[in-house]
Every structure is written in C-alpha cells, then in structure tokens.
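So, here come the structures, one by one.
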Structure 1
Amino acid sequence: MAAFVRVTPIGTDRDVWVNLDHIRKIVPAKPVKDIPVRTVIHLNEGWGAETLHVSQTPEDILSTAR
C-alpha cells in the first residue's frame, strides 16, 4: 500500500497529498532573506519531473506519512 505525506506549497493555503513513491528527493532549502521556502521536494511524475517548494521542514513532512 502506498504512503502519502501532506505538504503545503508556498503561495497556496491548501494542503496537497504527495505519494512517497513519487518523491525522488527532499532537500532542505538554504535560508534566503524574505523567502519563506523551507524545503524543496523533487517529484517524478510520469515522463517529467516537478518541484514543490513547501513551508515545512523535512522532518515535519515525513512525520505526516500515512
């Protein structure tokens, strides 16, 4: 059974569920002045790749796994 994590992309106010099988890499973002990005999630979606910039830390993301 697939596991999912709940993340909140920057610039939106709603949560998104992401399949852990589709995550290629979770990278903590370097702090940059006035930019709230905390983590970058690299996804393999079909034939292309997608990047999500989220406000949670990697530990917070993995703690929501269901």
Structure 2
Amino acid sequence: MRIFKHMNTKAKEPCPICKTKKNKPVVLIPKQGTQKGYNAEAIQVHVDCLDLWFIEEYNLIYQKIEK
C-alpha cells in the first residue's frame, strides 16, 4: 500500500473516517465496482485513522466506519 505524504485537499470527498481534509499522510482505497482494467476510483483515507481488523475464516481485512 502506497502512502502519500499529503492529502489532496482539492478532492471533493474528505477522509470517510474523520470527515476532514487535514493535511496528513493518506492511502488510496479503491471503491468496489469501479475497476476498469488496472484503474479504479479511490478515496483518500488518513493513515492514522485506519483501525483494520482481520477475519481469518474469509481472509478479509476490513474496518467498519460509523456514520
């Protein structure tokens, strides 16, 4: 996973977890169902907002985001 040092604050959407556009390191997370070839739409997520969990039975890494 590539980490970018700065958030693109000109992007339409904020971090979906903290709901801000703070200028902190981010990763791009592809949106399911938007892939075309090797490209996909993605959202920026602050690295320090991530709190990932692993379900071994399904080999699934996830984070539930409260609304």
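Tabulated values for the structure
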read-out	value
Which of 1, 2 leads on relative contact order in percent (Cα under 8 Å, 6 or more apart), largest value	1
Among 1, 2, structure where helix-only ellipticity at 222 nm (-39500 (n - 2.57) for each DSSP H run of 4 or more, over all residues; to 500) as derived comes to 0	2
Among 1, 2, structure where Rg/Rh (Cα atoms, Kirkwood Rh) as derived comes to 0.98	2
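Read the figures in this text as sums done on the coordinates, not as results from a lab. As the structure is a computational prediction, the values presented were derived from the model and not from experiment.
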